[in-house]
Structure formats: C-alpha cells, structure tokens
Structure P
Amino acid sequence: MNRREFALGVGSGSLASLLAGPAHAQGEPVEGREYKRVQNPQPVSTPAGKVEVVEFFGYWCPHCNAFEPTLDSWARKLPPDVVLRRIPVAFNEPQKPYQKLFYALEAMGQLDAMHRKVFTAIHTQHMRLEKDSELQSLATANGLDPAKLLDTMKSFSVATKCNQARQAAEAWRIDSVPTMGVQGRFITSVADAGGPTEATRVMDALIQKVRKG
C-alpha cells in the first residue's frame, strides 16, 4: 500500500487485484521489472557471510497482512546464511503507534508470539490500535501487562528505534509497503514481482545473486 492508496482508502477489491494479478513468467527475474537495483547501496546489520533481507511493512496495511502468511512460511525455511529483518513504516501520524507497538513487543520479548496476532486484531477483528485504551485491550486479551506495554511504547529506546526506522525508509526511498530489500543492493515488492509467492521467488533469486557476488 502506498501513501496515496492509504489516503484514498483501499477496499478489498483493490487488494485482491494487487495480490491476484497475473503473475510474471517464471524464470530469472528481470531487473527493472520484478526488482530494481538500489542506486545508493545501504548498509546491512548482518556479519560477513550472511545475506540480509529487510521487509518494510506496516501493521495497518492490508497488503502486508495478506503477504504475511507467505512471508512467514518462506522465512521458516531460510538457510542459516540468510537473515530476515522487519522494519515497520509510518507514513503519517496515525500509523506511528503501530510502529511503536512493533518495537515495544520486540523489547518485551513478545514479538514472535504477537506479530501475527497484531495483524489478526487489526484486519480480522477490526481493532484500531492508536489509543492507549485500544492497546490496553490488545495486551489484556493476549496475557500481556497493559501498563508495561504502554510504558515500553513511550520509552526512549523505542523512540530511537522508530527514528532509525524512519531514516532507513527514507534512505531506501520506501513509498509503499510491503517492500523487500536484499543485502542493501536490491529492492522488490509483491506488486513488482506479481504476487506473494512470486515475491519470495524473486527474493530467492536475489539472494543467489548476492552469494555469487
């Protein structure tokens, strides 16, 4: 979902057309179509010998919610030399609580347990998670300490992480989500690749490209 789509409000029909559009032909992904080369390569946080894949996403984004099951299944089968890192994106003020929520759950050691549950709360249960009372309801429903969640979201460490996420999104020139970066050198998306499964196929090919140098 890009900035303009969010402002206009994307219905389920638009989401379906994006995710169920005609898949590109199988074979080697084509630069400029299924993926792009990053003009200014970005630093990676993984050690030498590892390949970093970054997903720029938003809990508020229906496209990210639809992509998550495919991405999660792909991530569970990654070889030891590939690391998936998620960066939550906020294009405007109402989206910032969702960004803070991600980093608060990470700081509390609850991200693995709660990541899919947050998507479900928003897109299946139709919860908004922008006010303290809404976030407290989410925490209570999932056995978390509501006060600790809110305090962590307001912490300096979470604010720092959100600032770093904003800087990363700007450096990568992210204007829509979900978007994936590979080793700071290549970028692709569900829309560019032609669908969720196709996006993982493109990422696999880009990982191989990185391994070959």
Structure Q
Amino acid sequence: MTIAREGLPIIFSVMFITAILLGVGYALPSIVLIILGWIGFGLVVLNFFFFREPEFDVTCADNDILAPANGTIIVVDNSVPENLEGFSKRVSIFLSILDAHVNWIPASGKIESVRFRPGKWFSAFKPEASDQNQRSEIDLVTPHGKIHFRQIVGSVARRVVFDLEAGREVKAGERFGAMRFGSRMDIFLPPNVTVLVSEGDKVKGGRTVIGEFPQ
C-alpha cells in the first residue's frame, strides 16, 4: 500500500498548517489553536487513508473488462448519450470518501482520444452528473472492441487527474489517474459485451471483472 501522488500536495499542506497550529497553540498556550491543530491532525490521517493506493498483480483474460475504480455499482442500464455511436450499455461506479480514488485502465489496447470537459458539480448519484459534471472522456480501442469511460467529479470532488494521451498503448489494470474525494466513474460498452455486475455490487479497480467481450 502506497500513497497516490495526486494527494501529496493536499497532505503536505494540511500537515504544514497543523504543525503551525499545534506549535503556536502550545507556545502561547491557546486551547483554541490546540484543538484546531488536533482536528488538523485528524484530517491528515483521513487524507492518508483517502489517498491510499492499493498494490496488486493484475490477472484477467484477454477479453475481460476490469473495473476502472473502487466503489459500488449504482447503475447498469442502456442509457447512452446520442453522441456515443456503437455503444449500448452503461455501468456506473460510485466512489465514496471511504474508497481509494486511484483509477485503472479497464482493458488492454490503444487510447484513441482523451478530453477534459468543464462542468457542474451535481451529486454523483444524480443521472445528470454523467453528462453535465466536470469530467474526463476517454476512448479506448481494444482488439475486441471499443470502450468509453469517464472520470466524473461529484458535489464533494472538484478535480479529475489523468495521465493519458491519444495514441498511447495501455494495459489492463494500468494506473492512469485519480479523482479527489467522492466521485463517479461511467463505463460505456458495445452491445456484444456481457455485463457481469449488478446494481449494489462492490467492485475493486483493476481486479474485479465487470464485463467480457465474446471470445
């Protein structure tokens, strides 16, 4: 278990403020600053927990589609935006503040396009979050078909972070970014994919198989 690099600026900032509050609080002394300092210490611990990065070996079949994030399946349906031709299925994963927020590539292939879309901050549970919230939009071409997936920020999360560019070859389970605080990940799949998860299922990014292309 390591700490995601996307969380280090936040962790160090909170640690710095906490050290000042406790140092000044005990030097004066000031009970208010001491209390605030210990609250800050608690936030440091919570941020270490939130930005944890699981380490694991990826094991999957060539036609498997892996969950790109840790969390709970909140949607399995056929609601696909009109501009996504060739897709007919959607799987949505909700990431609570208790889930690790690192993200992983769902299948091996080549990145066709990567886009960042500025937007709103509806609750990640709401249907409109998929198309209206701030998000990344990533198209991945695999030997078996195409996958479209999105990092979507919610009412608490305010930023998506990704390290991808068009033309890059990627592998299933490869780390590609993170989302800060409670968020959502939508995966759009072509009609020939068999979805293997249901609403309410818990999934682990890079490890849980959520669907499979035909052999």
A value of 2.2 was computed for distance in nm of label points 7 Å out along Cα→Cβ at positions 33 and 185; which of P, Q is the source structure? P
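Given -15500 as the derived value for helix-only ellipticity at 222 nm (-39500 (n - 2.57) for each DSSP H run of 4 or more, over all residues; to 500), which of the supplied structures P, Q does it correspond to? All intermediate terms of the calculation are to be shown ahead of the outcome.
Working: P: -15500; Q: -6500.
Going label by label, the one that fits is P.
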Highest-scoring structure on relative contact order in percent (Cα under 8 Å, 6 or more apart) (candidates P, Q) is P
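Where does the value 0.3 come from, among P, Q, when distance in nm of label points 7 Å out along Cα→Cβ at positions 73 and 201 is the thing being computed?
Details: P: 1.4; Q: 0.3.
That value comes from structure Q.
Name the one structure among P, Q that mean count of other Cβ atoms within 10 Å over residues 65-72 of 25.8 was derived from. Walk me through the numbers on the way to the answer.
Values: P: 19.0; Q: 25.8.
Among P, Q, the structure yielding 25.8 for mean count of other Cβ atoms within 10 Å over residues 65-72 is Q.
The numbers here are math on the coordinates, done by the rules we state, and not lab data. Because the structure is predicted, anything quoted here is derived from the model rather than measured. Cβ atoms are built from the backbone, for glycine too; each structure is taken alone.
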